[in-house]
Structures are given as C-alpha cells and as structure tokens.
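Once you scroll down, you'll see the structures, which are given as structure tokens.
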Structure 1
Amino acid sequence: MNQFQHYLLDEFVEDYREGRMSRRDFVRKSIGVAGGLAAAMALFSSVGLSEAEVAEAQVAPRVAQAGPNPVTVSADDPDIISADVQFPTADGSTLSGYMAMPSAPGTYSGIVVIHENRGLLGHHKDVVRRYAKAGFAAVAPDLVSREGGTDNANPDDVPGLLARADPQRHVDDATAAGVFIQQQDSVRPDAHGITGFCFGGGVVWRTIGEDDSVAAAVPFYGPQPPLDTLAHTRAAALGVYAELDTNITGSAPAVMAALETAGVPHDFVVEPFFNDTGDRYNREAATDAWARALAWFHQYLPPTG
C-alpha cells in the first residue's frame with residue numbers, strides 16, 4: 001500500500017476507536033482504501049471486529065449526518081466572483097474544480113486549495129471564497145474528476161479512490177491547478193500559493209518538493225513527504241498540525257529540518273482541527289489558524305494590486 005493508504009487507514013482506526021466514526025463507515029471506507037476485504041481484515045482484527053461484525057457493517061444503511069452550515073462567504077457576495085471550472089492535466093485528462101476571485105479590477109496572487117479525503121465538498125468551496133474575499137484568486141481541483149467527480153460518487157468510495165491512486169497523480173493535478181490559476185487574466189503569472197487539509201495537506205507537502213512555481217504553502221496536517229524532495233523546495237512553508245493527531249505531529253521536526261536545509265522560510269503551529277463542519281472543530285483555534293494562513297500568504301506571495 002502507498003503512503004496515503006496507510007495514512008487514511010491509521011486515521012480511520014483512530015476515529016473508530018474514539019467514537020468519531022461508526023462501525024459501518026469504518027468498515028466500508030477501510031475496505032475501499034485498502035483495496036478489498038481481504039486486504040483490510042487484519043486491520044479489522046486489530047480493533048476487535050469479528051468476521052460477522054464486518055459482514056453486518058458492510059450491508060448496514062448509510063446514516064446521513066446533519067452538520068453545521070459550511071458557508072461563511074456566500075457565492076452571491078458582491079465582493080467576489082466564483083464559478084465551476086475545468087482545466088487540463090499533464091496526462092491529458094480534464095479536471096473539474098471551483099474558482100473564486102475578487103470582483104474588483106486588479107491583479108491578484110493565486111492559491112490552490114486541496115481538499116480532504118472526502119473529495120471536493122461545500123466546505124472547500126467556501127474556503128476558496130474566503131480566500132477571494134481576502135484578496136486572492138483561488139481554485140480547488142476535484143481530485144476524483146477522472147472517476148466521475150465527487151458529486152457523482154458514493155461518499156463511501158471517495159477515500160479509496162483518492163488513496164489508491166498514484167500519489168504522483170495528485171501532485172501532477174495540484175501542479176496543473178497552479179498552472180491554471182496563474183493563467184487567469186487577473187492573476188499574477190509568476191508564482192502562486194497552495195494549501196490543503198489532511199490528505200490534501202500531504203499532497204501539498206509533496207507538491208512543494210516538485211513545483212518551483214509555488215512560492216508559499218500552508219499544509220494543514222498530512223503525512224510526511226519524502227524528505228529529500230523538500231530539500232529542493234522554493235516555497236515558504238507554514239505547517240499547521242493537528243493537536244490530536246500525534247502520529248503526524250511527531251513528524252514535524254524532521255519536516256522542519258528538511259525545510260531548514262532548503263533554506264526557505266518555515267514555521268509550524270499545533271492547532272485543533274480547522275474544518276468548521278467537523279466534530280473536532282475548535283472555533284478559537286480555527287480562527288487563529290486562518291489568520292496565520294492569510295498572514296503567511298500575504299507575506300510570501302507576490303504583492304497584489
């Protein structure tokens with residue numbers, strides 16, 4: 001299994017053990033990420049699930065969970081313009097995505113937003129609009145576009161579709177999103193920023209080791225990338241780590257050491273989760289993390305105007 005598969009399975013085990021994920025969701029999503037029931041059985045045994053319990057969970061109905069309204073900046077806000085977009089990738093595929101930018105005339109720095117393991121959802125589109133409201137042009141690619149897109153997928157299947165894909169595909173798609181945003185008439189063509197959450201944070205860490213057009217990055221959590229790639233990054237990186245995710249937070253010193261070797265500005269902060277539609281949301285910490293992200297991009301991206 002690749003790094004993203006291991007990362008998501010570890011996350012699912014933690015969520016299940018702490019009661020944040022139902023048995024049904026744990027079983028179905030883990031099977032998808034692992035690549036089949038046989039590949040996931042050892043994982044299920046490790047948390048005490050019998051074969052009968054696994055079989056029962058596979059056929060249990062999905063229970064829709066009501067959450068907070070994810071919208072903080074409306075698509076109708078007069079200060080921004082937003083739209084669904086499509087753009088090409090390096091392998092000739094077409095990615096769908098969501099873009100927003102200030103409505104006022106000007107030239108703005110671009111930011112790529114990489115979603116979590118559930119695909120491109122309303123929360124991520126709202127983050128794109130938040131960046132537009134703050135004076136940036138932002139785009140969020142749907143990394144399951146080749147499989148039909150998040151909106152057309154069974155939510156149980158999306159983590160597996162993302163995790164089983166070649167990690168390099170995600171890096172190439174994030175790079176393609178950066179090319180796309182820099183090609184917009186009102187966006188600076190020389191550099192852009194990138195941010196991402198959990199799984200998306202891992203994509204960010206990998207991308208900044210390869211894409212020289214990234215000037216600033218704010219990954220929220222995410223698995224450690226191959227450290228040798230970070231030694232060549234040109235991006236100023238602010239790592240925002242999750243307080244409860246001790247496995248990932250423990251990798252921060254090694255990542256920071258690699259960034260020190262690269263000679264780029266870098267920092268890290270430990271906060272509770274950012275996603276304000278999730279059950280681990282902490283309003284004060286999320287507000288602080290958002291302010292830090294904006295300040296980082298304002299400091300290290302080319303000036304706008």
Structure 2
Amino acid sequence: MNKSIISNKFVRFGISVFSLLYLILTVIMSVWTFLYRIEFTSDTGFYVFYIILSAAFLVLLILSKDQLITRLISMLLPFPVFLLTLFNLSTPVLFVPPLIVALFAFFASEAKDGPKVILGSLYLLLFVVGIVGYSILVSLFGGSSVETRLDYSLTDSEITSLYDMDRIDRLNANSVSPDGKYRYYILDVQDNDRGKVIIVVEPNDLDISYRFFTLIEAGYTSRIAKYPVRGVTPDIEWVQSDEYDPSSPQDTPRYKLRYRFGESSDWKTSTINIPKSKNYLRFMNID
C-alpha cells in the first residue's frame with residue numbers, strides 16, 4: 001500500500017472509523033453466543049472467513065494506531081472478547097482470532113502508558129478470575145458428565161459405535177412435530193456410572209434464520225425421558241394429544257411424544273412442558 005496514502009491523516013481517520021465495525025461485530029457475536037446456539041451453513045467456510053476478517057481488521061487497527069478512535073477501540077475490545085471467550089470455551093475458533101486481534105491492537109495502540117497499564121492489569125485479572133471462577137462454578141453446579149448430541153455430524157467412533165446411527169439419522173429427520181412448534185433431539189451422557197440416554201424437547205419456532213447461519217434458541221429445553229444406560233437407541237414418534245382442544249390457549253401443546261428405549265420396552269407418552277423462563281446459564285452446562 002502506498003505510504004503517502006497511509007500517511008494522510010484523513011485516510012487514517014477513515015480507517016479508524018471503519019475499524020469500529022470490528023468492535024461492534026465482536027459485541028454482537030458475544031451477545032448471540034450467550035443467547036443462542038449458532039449453526040452455520042458451512043462451518044469451514046465461516047471459520048476461514050472469520051480468521052481472514054480478523055486478520056484484516058488487525059492490519060487496519062495497526063495502520064491507524066495513532067488515531068483517537070482506534071485507541072478507544074483497542075482499550076474497549078478486550079472486554080467483549082472476554083465475554084466471547086467465556087461463552088465459547090468449548091469452541092476456540094470463535095474466540096481465538098478476536099483474542100489475538102485484541103492483544104496486538106492493545107499493545108500496538110499509541111494510547112498513554114498509564115491507562116494501558118491500568119486497563120491491561122484489570123483485563124488480565126478479569127480473564128484469570130473469570131475463567132477460573134467459571135471452571136469452579138461449572139464443576140460445582142454443572143456436573144462432571146459429558147453430554148453429546150447424537151446427529152449426522154458426530155465423528156467420535158467411541159460414541160457412534162454404541163448406537164444405531166442410521167436409525168438416529170431417521171429419527172432426527174422426523175424430529176419436528178407436525179405443527180412445527182417443537183422438535184426433539186437425543187443426548188448421549190457419559191458420567192462416572194453407566195451413563196444415560198436423554199430425549200430433549202425444545203421450541204422449533206423461536207429460531208432466527210439468516211442467509212449464512214441460524215440462531216438456534218436453546219434456552220427453553222425440557223428433558224422428557226432418561227434411560228440409565230448408554231448405547232440404547234430409542235424409538236420416538238409424535239402423536240396427537242387426546243386432551244387437546246382447538247379452543248385451548250395457543251401455547252397448549254397439540255402433540256405428545258411417544259417413545260420407548262429398546263424393542264422389549266413398553267411405549268410411554270410424555271406431555272410437552274416447555275419452561276416459561278429462559279435458561280441463561282446454558283453456557284455453564286447448568287439445566
């Protein structure tokens with residue numbers, strides 16, 4: 001890039017203003033990952049774009065490091081990055097690129113040393129205490145079990161060998177209730193005992209879809225059935241509720257879930273009871 005162009009104060013100011021977009025995007029990502037589970041149309045495509053985008057904005061922040069707006073961005077960016085890290089510790093690709101950008105931009109900015117030292121110390125303390133505190137709370141309240149959703153994307157052979165994955169795929173293909181209001185999924189749970197198989201129901205009409213990704217509402221789940229041993233592939237089907245009345249309130253479930261764990265087991269039917277309040281501690285594995 002031509003040095004005479006970069007040395008122009010108006011160009012650097014324009015770059016600095018444009019760089020605000022990265023701060024805004026980071027805030028939006030932290031809010032989205034707190035409130036929703038994000039599913040991308042193409043995971044690989046998004047991650048490549050995400051890394052390239054972060055690298056491009058890092059270059060812009062360094063080029064405009066002497067600008068007031070860039071100095072403010074560099075001082076503020078670590079906080080939403082901390083939240084993004086906290087909400088996505090199990091998905092490093094979501095927080096590592098912004099974390100690298102925040103670190104380099106913070107130390108490269110030409111902000112005064114006093115504020116940089118104070119804020120740097122506070123941010124370091126925030127990351128250490130926040131992540132350690134998160135780990136302690138998860139171990140105390142979230143339990144030590146490992147829950148894995150059974151679907152086509154699962155590649156862990158230790159888990160897939162336990163289940164009839166072809167049948168799981170067929171169940172997932174029919175997981176949405178006929179009225180489109182609910183859907184179910186199946187969890188494999190590894191714990192210190194024999195594990196569990198859990199059937200979970202959640203709303204299907206609260207998601208927000210965009211062109212390249214979907215925000216999946218995952219804070220209103222209801223665990224309707226558990227089997228105390230891993231490796232049992234259930235049979236599941238939607239059936240119309242005998243108690244349903246067309247004059248009932250709109251949120252009254254029209255369908256029930258009928259299931260059994262193994263062909264030798266009896267069929268059972270469960271009414272759908274979705275929690276009224278959202279679980280905001282989902283990122284800590286607290287149900």
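From 1, 2, which structure was Cα Rg over 2.2 N^0.38 Å = 0.97 calculated on? Checking each candidate, the match is 1.
Looking at mean count of other Cβ atoms within 10 Å over residues 125-132 over structures 1, 2, structure 1 comes out largest. Taking FRET efficiency 1/(1 + (r/R0)^6) of positions 53 and 77 (r between Cβ atoms, R0 = 30 Å, to 0.05) as the criterion, the highest value among 1, 2 goes to 2. Look at mean count of other Cβ atoms within 10 Å over residues 5-12 for each of 1, 2: the largest one is in 1. If mean count of other Cβ atoms within 10 Å over residues 29-36 is computed to be 18.2, which of 1, 2 is the source? Among 1, 2, the structure yielding 18.2 for mean count of other Cβ atoms within 10 Å over residues 29-36 is 2.
With FRET efficiency 1/(1 + (r/R0)^6) of positions 37 and 141 (r between Cβ atoms, R0 = 25 Å, to 0.05) computed per structure, which member of 1, 2 shows the largest figure?
Across 1, 2, FRET efficiency 1/(1 + (r/R0)^6) of positions 37 and 141 (r between Cβ atoms, R0 = 25 Å, to 0.05) peaks for 2.
Taken together, the values in this text are just the output of simple stated rules run on the coordinates, not laboratory data. In this text the structure is predicted, and so the values were computed from the model without any measurement. Cβ atoms are built from the backbone, for glycine too; each structure is taken alone.
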